[in-house]
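Structures given as structure tokens follow.
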Structure P
Amino acid sequence: MRLYFPVARSEVDTIIDWVNERLPEQDDFRDSFAVAVIDETWKILAGAIFSNYSENNVFLSGAIDDKSVGKVTRGHLSDMMAAAFKRPLDCLRITALVSPTNKRSKRFVTGLGFQQEGILRDYMGKDTETLVFGLTKTEFEEGRYGRQQGRRRRAAS
């Protein structure tokens, strides 16, 4: 398995369509940046869409294939998050919006170091709440999967 950065717009759209098929609330991500974890047959196992880019922030939408949950490691997922902090996006933070009932997504973002920052009321409809999670570039680099931790692991061995 490896991380795949699509070059052609059609490849980006393929990843976007794959992630969108797995999201309860589909969106139009056509002007977005996408990365994927693929296997040796080029099958997508996990995908991340970075949308609504601003100079400092990007929103994350992601999915993992149900059959690939044990195959895709946190290291693969961390590499996908790192893509938002590198060129071409070079963001200072990633924002993820998660339904309070989606325990798997909450584990996913908190496992990568995201912090819950708030609750949006009536965001996805009347009487619904959406949790706001954020991960800054500094937190990522100093955290469990960032560059600083990688250096510490190599220095310890």
Structure Q
Amino acid sequence: MPTSFLWDGAGVYSASRTTWLSTQLNALANSAANTLCAAGSAFQNTAGLLYADVEFLAGGTTTPVAGAFLELWLLRSLDGGTSYEDGSATVAPGRPCDITIMVRAGTTITPRAGASGLILPPGFYKPIARNQTGVTLAATGNIISFAAYTEEY
């Protein structure tokens, strides 16, 4: 008989909401090239969670353009957190982003945007983001956070 796969947590996330990036996003310029935020703190997926839903909350009012988005990479470490794949405030990672957070266009709005189904690395990683909203992010208060979950059977 086939086994049913269910979301672990029965209607709640497996892990509480956690901030990935905050001050690193302060006044982050719009860029399609090599201007990114500084990498965030190292995280270790000790619980072995598989997925995360991600959210961006702007620190103040802004005017994102049509087609605005933020790119998020999870820079992986294969050696237990000693070194990480390429990516910094001045060097975009050499691969596509792990997830794109689409931000609605508007005039003088405070965007709150999300994306779901990000696959989490099994070991150590550091988040890094690039702003492609068409405008510089607010000087303070911007946050990219996540809530993780997994499957059970």
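What follows draws every value from the coordinates through simple rules; no lab data is involved. As the structure is a prediction and not an experimental result, all values here were calculated from the model. Cβ atoms are built from the backbone, for glycine too; each structure is taken alone.
State the single structure among P, Q that was used to calculate P(r) over Cα pairs in 5 Å bins from 0, in percent, giving 2, 9, 18, 22, 22, 15, 8, 3, 1, 0, 0. Clearly, the read-out refers to P. Taking relative contact order in percent (Cα under 8 Å, 6 or more apart) as the criterion, the top structure among P, Q is Q, with the largest value.
If helix-only ellipticity at 222 nm (-39500 (n - 2.57) for each DSSP H run of 4 or more, over all residues; to 500) is calculated from each of P, Q, which structure is the one that comes out at -9500? Provide the component values of the computation, followed by the final result.
Numbers: P: -9500; Q: 0.
Computing helix-only ellipticity at 222 nm (-39500 (n - 2.57) for each DSSP H run of 4 or more, over all residues; to 500) on every structure in P, Q gives -9500 only for P.
Could you tell me which structure in P, Q was used to calculate distance in nm of label points 7 Å out along Cα→Cβ at positions 112 and 136 as 2.7? The read-out comes from structure Q.
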